[in-house]
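So, here come the structures, one by one.
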Structure I
Amino acid sequence: MIDPAVDLVVLALLMGLVTYPSRALPLLFAHVGRLPPRALAYLRLVGPAVLAALAAVNTMVVVNTAPDAARSPSFYVGIEWLAVVVCAAIVAWRRNLLLGIGAAVAIVGLAKAFALA
């Protein structure tokens, strides 16, 4: 069985391989600004869409490991949901992603510090 820390490193490397080309495309091709508006909108939304999918899975799904090493995902509702809602509300209200993420991290950190989660 592979160490979970190794799994995370491999996942991070794979995510980098997938998202880097979409971010490097404007640097590699100067004429990318002449793409149709729909293509530009698509390219701008690839990164946030990937991050949102990863955040959703980490917020809503817990993988349980049985004694026989069988892994089964299950739906999860916890303090992280509140953190995501607060983050989204702050970002929509203040248009400041850093402030929203900071608030979400503070909520989860305080909940874990006081054994609420």
Structure II
Amino acid sequence: MDIKIKRAYDDAQDSDGFRVLVDALWPRGLSKERAKIDYWARNIAPSDELRKWFNHEPNKWDEFKARYWKELDAKQGDVKEFIMMINEEDRVTLLFSASDRERNNAVALLEYIRKL
């Protein structure tokens, strides 16, 4: 299976395959029509507390990943269900709304999934 990561605000393309929003909040100002999201994985998004603590500060990235992975460890049922769902797809794109393309929850989630 091919999994890629993309900002929710970037234009949808056929090559995206199954588009999954992995944020707890809907991207500000983005219409559902433009977003073309196939599934919203709110249940495996970082907690509000963690998201606010991280505040997309690059120096907190490693600690954010560690804390997010701990949250995911505590949600193994949801994580397994998510993985089973995306495994049915040929191509999956994890969508995030943060402006930092290198340090965001979609990047951390994909790294977590690949370690399983």
Which structure, out of I, II, was helix-only ellipticity at 222 nm (-39500 (n - 2.57) for each DSSP H run of 4 or more, over all residues; to 500) calculated from, if the result is -11500?
II
Compare distance in nm of label points 7 Å out along Cα→Cβ at positions 58 and 82 across structures I, II and report the one with the greatest value.
II
Distance in nm of label points 7 Å out along Cα→Cβ at positions 74 and 90 from the coordinates reads 4.0; which among I, II:
II
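Which structure, out of I, II, was relative contact order in percent (Cα under 8 Å, 6 or more apart) calculated from, if the result is 44? Present the calculation step by step, with values, prior to reporting the outcome.
On the way: I: 13; II: 44.
Structure of origin is II.
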Quick one: Cα extents along the principal axes in Å came out at 35, 30, 20 when computed from one of I, II, so which one is it?
II
Rg and Dmax of the Cα atoms in Å, for residues 18-65 alone, calculated, reads 14.9, 50; among I, II the input was structure I
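Values quoted throughout were computed directly from the atomic coordinates according to the rules given, and no laboratory measurement underlies them. Just so you know, these numbers come straight off a predicted model, no measurement behind them. Cβ atoms are built from the backbone, for glycine too; each structure is taken alone.
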